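A.B. asks: Some structures are shown below for you to check.
Quick note: the coordinates plus some simple rules give every number you see, no bench work behind them. Given the structure is predicted, the values throughout are model-derived calculations rather than measurements. Cβ atoms are built from the backbone, for glycine too; each structure is taken alone.
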Structure P
Amino acid sequence: MQPTLEILTHPALAPVRHGFFTRKGGASSGLFAGLNCGRGSSDQMDAVAVNRARVAEAMGVGAERLATVQQVHSVRVVTLDANADPVALAAERADALVTATPGMAIAVLTADCQPVLFADPEAGVIGAAHAGWKGTLGGILDATVDAMRALGATRIRAVVGPSISQRAYEVGDDFMDRFLVEDPDSGRFFSGGPNGRPMFDLPGFGVSRLRDLGVEAEWSGHCTYSDPDRFFSYRRSTHLGEADYGRLISAIAL
C-alpha cells in the first residue's frame with residue numbers, strides 16, 4: 001500500500017491548487033526517508049522519480065508537467081507559457097517560476113530556505129520561489145512579483161511555507177552586518193541568542209519584503225529544523241554530521 005502524502009495548504013491561496021509537501025509518504029529511505037524530491041541529492045534517482053510522480057499526481061498533472069529549475073540562490077525568474085517544456089526547464093539556472101498556463105504545476109525545493117507560493121486567483125497567475133537569505137536580500141521575491149504583474153496579476157497573495165525559524169537560525173555578526181548595511185531597520189529581524197550570537201528571522205524577513213511589495217503575505221509557522229519527522233533540514237543535517245539531506249517540495253498549479 002502506497003504511504004499517504006502529507007500536504008500542507010493555506011486558505012490565503014485558495015481556491016488555487018497548491019501544497020507544501022512534508023517528507024511523509026515518499027519512497028526514499030535512510031537519510032532521505034520519505035518524500036525526497038531533490039535530484040541534486042545522493043539519493044537513488046529511481047526513488048526521487050517516484051516521489052516526484054506522487055507529487056505531480058497530487059497536483060493533478062502528469063509527472064512531465066511538474067516544472068522545477070536548477071536553483072542557484074539567484075534572482076532569476078522563469079516565465080512559463082503554453083509552449084514551455086517542464087522537462088527541459090530542469091537545467092535552467094533560476095530560483096523562481098511564474099505562469100498563467102493551466103495544466104502545469106510549478107514547484108521549488110527547499111531544506112530550510114523559504115518556499116514561497118504566490119497566486120492571483122482572479123487574474124489566473126501563479127508563482128513559486130526559492131528564497132534563502134541571499135536570494136531574499138538580493139531581490140528574488142521582488143523579481144517574482146514583477147514577473148507575475150507582467151502576466152496581469154494585480155492582487156497577489158503569498159504564503160511562506162516551512163522554513164528554518166529564528167529560534168534555530170544562529171548566524172554571525174558579519175552576516176547581520178550585510179543586512180544592516182542594506183537597511184538599518186532590518187535589525188528587527190535579529191535577536192540575541194543563547195550563545196551570544198545573533199538569531200535571524202528568515203520567514204519574518206521574507207514576509208516583510210513581500211508586504212513592502214504590496215503582496216498579502218503570511219508564514220505557515222512551520223520550522224523545518226525543529227521537526228525532523230516532517231521536514232528535511234540542511235542545518236540540522238550539518239549539525240548531526242550527516243553526509244547529505246533530503247529536499248522538500250512546494251508546488252502550485254492552475
Structure Q
Amino acid sequence: MRSLLLALLTWLAALAAPALAQSAPVASIASPDGRVRIDVTIDGEGWANYTVSRDGKPLIAPSRLGFQFTDQDGFGRNSRFVASETASADTRWDQPWGERRTVTDRHNELLVRLVSSGASDALNDAPADRPIAIRFRAFDNGIGFRYEFAARADGKPWRIADELTEFVIAAPGQAWWIPAGDWNRYEYLYHATAIDQVSAAHTPMTVKLVGGTHLAFHEAALVDYAGMWLKRVDGQRFRATLSPSS
C-alpha cells in the first residue's frame with residue numbers, strides 16, 4: 001500500500017497521467033477551505049484518471065491510475081465506477097522530530113470504488129470483475145492518495161509487476177531533482193532544469209510552476225512495498241517506476 005502527497009505551497013506530496021479527452025467526473029472532493037479540488041474520471045477506454053486543481057487552475061492534468069501483475073490481467077483499461085464515499089477529519093498528533101512538534105491533520109476524504117475486468121472465470125467463461133479502491137485526501141495545502149486491494153478470490157497474494165500511476169504536471173516550470181536508477185550510488189547533487197528536461201528522478205522532486213505555485217512529489221507508508229522513482233514519459237507526463245530488487 002502506498003500513500004502519496006502533492007505539495008502545493010508546502011512540502012506535502014502526490015501522483016498523475018497523460019492528457020486525455022475530458023470526461024465528466026464520477027466523483028470529486030475539495031479541501032476544507034474549498035481551494036484544492038480532486039476530480040476522478042473514467043475515460044473512453046475505461047482508464048481511471050484523476051486531476052488536481054487549485055483556485056480553479058489545473059495543477060495535475062488527467063493522469064492515469066493502475067497496476068500490472070505477474071500472474072493476471074492488470075488494473076487499467078476496462079475499469080468501471082461502482083460507488084464513492086466521503087469523510088472528514090480534523091485531528092492533531094505529535095512527531096518526535098522535525099521543525100514542528102504538533103502536526104494538524106485536517107482534510108476531506110474521498111473513497112472511490114472501482115471494478116476491473118480480468119481474465120475469464122473458469123466456471124462461466126465470463127470476465128471476472130475484481131474490486132479496487134482508491135482513497136484520496138484533500139488538504140488545504142496538498143493532496144494524498146493510496147490504492148487499497150481487497151483479498152483475491154483465489155486466496156493468492158497480489159503479485160505486482162509494475163505500477164502505472166502517472167503524474168501530468170499541467171503547467172511549465174522548473175524542477176529540482178536528483179537522478180534515479182543509476183548503478184553506483186543513491187545520492188547526487190541536485191539538478192535545476194525545466195520540468196520537461198527531467199529524466200528519472202528520486203522523490204522528493206520539487207517543481208515551481210509558472211505563476212509561483214510549488215509542488216513536491218513524495219511517498220509514505222512503504223510497508224512491504226517498493227520505493228518509487230518518477231520517470232518522465234513525454235512532455236511533462238511522469239510515471240511511477242518501482243525500485244528493483246537487488
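A.B. asks: State the single structure among P, Q that was used to calculate mean count of other Cβ atoms within 10 Å over residues 86-93, giving 10.5.
C.D. replies: Of the options listed, only Q reproduces it.
A.B. asks: So, one more: For the read-out volume of the Cα convex hull per residue in Å³, a value of 117 was computed from one structure; give its label from P, Q.
C.D. replies: The read-out was computed on structure P.
A.B. asks: Still on this structure: Quick check on the output: 0 is helix-only ellipticity at 222 nm (-39500 (n - 2.57) for each DSSP H run of 4 or more, over all residues; to 500), derived from one of P, Q. Which one produced it?
C.D. replies: Structure Q accounts for this read-out.
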